[in-house]
Structure 1
Amino acid sequence: MRLYKILALGCFTLSAAVSAQKTLPHLQKKGTATQLIVNQKPFLVLGGELGNSSASSFQDIEREFPKLQKMELNTVLVPASWDLIEPEEGKFDFKIIDKAIDQARKNNLKIVFLWFGAWKNSMSCYAPLWFKKDYKKYPRAYTKAGKPLEIASSFSDQVFEADHKAYSQLVKHIAAVDKTENTVVMIQIENEIGMLEDARDYSKAANAAFSTQVPESLMKFLVKNKKDLHPSLSEKWGRQGFKTKGNWQEIFGADLFTDELFTAYSYALYVEKLAKTSRSLHDIPLFVNAAMNSRNRLPGQYPAGGPLAHLIDMWHSAAPTIDFLSPDLYDGDYANWVTKYRLHNNPLFVPEVKMTGNNGVQAFYSFGEHDAIGYSPFSIENNSEAGSKRLANAYSKLKQLTPILAKHQGQGLSKGLLFDQKNIERIINYDDLKITARHYFSLPWDARAKDGSVWPEGGGLILRLAKDEYLIAGSGIVLEFEKENEKKEILAKDLGEDGFVAQGGKDQKQNQWNGGKRAGIGTVDEIDINEDGSFKYIRRLNGDQTHQGRHVRIGVDDFQILHVKLYEYQ
């Protein structure tokens, strides 16, 4: 009997441990999507990242966090600074971490901590002074010309051990204070890691590693995944004959881009060791972020070797414990950049994006087109009053949409819309239905469309609920519906607000109708969505608001959710 009780107790303890582990924030696959699960429900990160120095005092945190709640954020990305956590070697202080967690809970926010450890934007500026001063024990990276940089060398065991010790203490502390609350939902390890000035470290240890054989584990990974490698890596390796033995230049060629591959692999190996420790102490999702290789810059002119899309295979090989690579976006062309990161083996999470009046429509696009885990403008606490109000409007609608989006993610039923003055149209097809979506200013009715001012981005998402039933949400968009084989009876570019041709004459042309079915707009209802996913009717849109049944539109000054039902006739 006693043995039975001991075994039963052991099983209960194991079961409780497994149960507790499942309640921690984690990622799970749903079709082609990856979802963040928080408190056992899918969670879309409607975030904002604090400026680098905006969580370095109690006063700042107490002032800023209530502002974030008013902007309808559900998550704040917060720097965790090594120099504040370990100001004296071996003496740790987590008061600032505790203050952030406390304020997040008081303001109904979740936290993603950003570990500003050995590197932040390539530099070692957030390492404590005692670390930076002892450059003999904690050596620097060197340029090819022999110049020491304020960048700790990833090839130093002492650098890693110091960084690892502090990071481990941070994760242990988070586990101790947040095991049941789930306030902290993810951790970013380091920040925009990468080499500057040169594409690789030229310290003695780095040179020795560069001249030796490419690690066998990396070559096995490349051979195993040869068909799925990033095109740039596959092409580069192929030019060398797909060799499987040799040093870095023998395998990949002698150029800056080989240097960058080497750097990426070394940084990823370093981060993997931190990630493994993190998993063992508090198993929540982990990611790394990258400064972009934009503006035609070469490796070293941007942070070389960071977790960039074209280096994803190096990072996946050396750091498999990292859940995803994320882009920091400041250069425009948002749709193009995020497409590079929403890959079959990498879900999209945008931890940093330039704060603009367009953030709301970009968020809608990200969730609609790419099943994103989350979206987060940078320096969020410095948003203008108008910007804060517009973002709050967008995020409040996305909060409502969360249960519906979560239910349909990964099934290919949603599309994202993002338009500007150059890219004003997208064609979407569902079965035999053709949807033409455009920027709202493609209509002639708003004076701002033609007064020479820069158009705000228009964007949103369209979600197919069933045949002839859709949710359309966002701002600054207009959509028309027709059957694929349908021919317009009247070809006229300029219609007045009453639906009549603006000017008569020979521009009108009658076509012989082909006898097929047409798509009609049945009903358009503006709605809110309840927490359980049910719809709350606000008003019926018709007449002038749908151009007498010709289209569905949302103006540029507001965010709306529309429930649209179509029908067929002939």
Structure 2
Amino acid sequence: MTRLLPLRLSATACALALSLPAFAAPASSQPVVAEAPLRAHLAFLADDLLEGRGTGQRGGELAVRYLETQAAAVGLKPANGDSYRQKVAMVGEKTLPGSAVSFSVGGKTLAPALGTEVVFGNANGQNETSFEAPVVFVGYGIHADEEHWNDFAGADVKGKLLVAMVNDPQPTAAEPNRFGGKSLTWYGRWMYKFEEAVRQGAAGILLIHTDASASYPWSVPANGFSHEQFHLAGPGNALQGWIHEDAARALFAAAGKDLDTLRAQAEVRGFKPVELGASARVHVRSAVRNVDEYNVAGIVPGTDPKLKDQAVVYSAHWDHLGIDTGNGKPDHIWNGAIDNASGAAALLAMAQAAAAHPARRTQIFLWPCAEEQGLIGAHGYVQHPLWPLAKTAADLNLDSMNFVGKTRDIGVPGSERSSLHASAAQVAKAMGLKLAPPVPDLGGAYFRADHFAFAKAGVPAFNVGSAVFSGDGSFEFAHDQGHSHEEMVGFTKRYHQITDEYNPKWDLSGMVQQAQFTLNLGYAVANAPAMPTWNANDPLARVKR
């Protein structure tokens, strides 16, 4: 447990005045991120008093109130008229006992056990949902024009229950780079598949779970669906969830199908959906509530008569997992010190530095809500942007920052998709840093943080990293360079655990360094003659703003 402790001013943070030569200036005019305010904000946001900053919980309300008052105190202007808040209407739904899915097939009735063989919820805002529907296997459940891939081609799946694989089609000798090669793409993420089921008009969707394809064990979706699930208010699936591989194999066998054979067929372009000849009977009982959560946003207006109409966004989610009294432990608070009180605090310290030193373009400091619930706040912002997306130059996101000291390089995974990579290299060189070498994104980290909502809408964006998800779903730091390695990698044991708590002994010089790099990169973008551009061959370049 942590409580807010007395803090000391840091002289070393004030010496961090590294920047691009393009806007190098005397220290009096250079925005410098200071450690003292960053540490103070971090200690407070991670304190037990804020109860883990849970979505739809009192601690979340306290976090929003703190952020908006601090945004005003450091000199940001309200981004939403006269308010720092942006309402994000969402629905919370928790699956209740008595919910069930069963299959009638081959003269048999299969009833997988809730929790151990199947987990699910609904996203339609209904307390009671019941339906019967034919079951169809749709391979990976992907429709991607740029990959010339459509698992729904020639089929009408409206009103049917889809069964799909997670991940995306694997590379072949003939096509080593299809769907990102070894890296997971957006099409492989469970969120995409749930969304595609809605677009296809399906009755619902179940994803076949394997540890390898999901990159995490069955306990992850099982634990997730045992808690309240949130989604943006609007159309959603009447059923969405996961089926254990063993239960799926039994279903396919009862239908006279071999799951492995169908999986192999689904790896080939031109795959057609396969009707299983099974009928699903679904009954979902849900505790439903409407929740208004809030993004917090403030701006530093630009100084250039023309370029001030364009903006650079810095983002860091404020939420974590809140209080859960059902975890069977005496400590019920998920403090989320690193994830992501660190990013939220760094953003406040960056805003304080930026407010006194405006750039040519406008700068927006955005604290999205409900990131842990599926990037809901960021997607809500993109649906109703406070600044036109066509005039938004970039989003630089911070999530789970370095807490063990300075490094010699900086992680910029995803920046290689756009001209931001070249800008990042220039900023890193000016700061005496190197860019961490790229690694295959096996766990789809690029699609698991708030910047992706912007990228999906056509805005060049990435997470300025100290950490990435590994292929097995664990958490690894991307730019450890020879010191405090055990402590950095040791965070994997505290990620999304009650032990992610603030420690006043942390050396935050590396966090300051990371924040300073992000701010310097933001200024490079904000002061450049032109906005960043996507690489022509990147799938996200096809999004029209």
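In terms of relative contact order in percent (Cα under 8 Å, 6 or more apart), the structure with the greatest value among 1, 2 is 2. If Rg and Dmax of the Cα atoms in Å is computed to be 26.8, 99, which of 1, 2 is the source? Attributed to the structure labelled 1. Assuming -7000 is helix-only ellipticity at 222 nm (-39500 (n - 2.57) for each DSSP H run of 4 or more, over all residues; to 500) as calculated from a single structure, say which of 1, 2 it is. It traces back to 2.
Given a value of 15.0 for mean count of other Cβ atoms within 10 Å over residues 126-133, calculated from one of 1, 2, which structure does it belong to? List each step's numbers first, then the result.
Working: 1: 17.8; 2: 15.0.
Attributed to the structure labelled 2.
For which of the structures 1, 2 does the calculation of mean count of other Cβ atoms within 10 Å over residues 70-77 return 22.2? Walk me through the numbers before you get to the answer.
Numbers: 1: 22.2; 2: 18.5.
Traced to structure 1.
Since every read-out is calculated from the coordinates, none of them should be taken as a lab result. For clarity, every value in this text was computed on a predicted model and none was experimentally measured. Cβ atoms are built from the backbone, for glycine too; each structure is taken alone.
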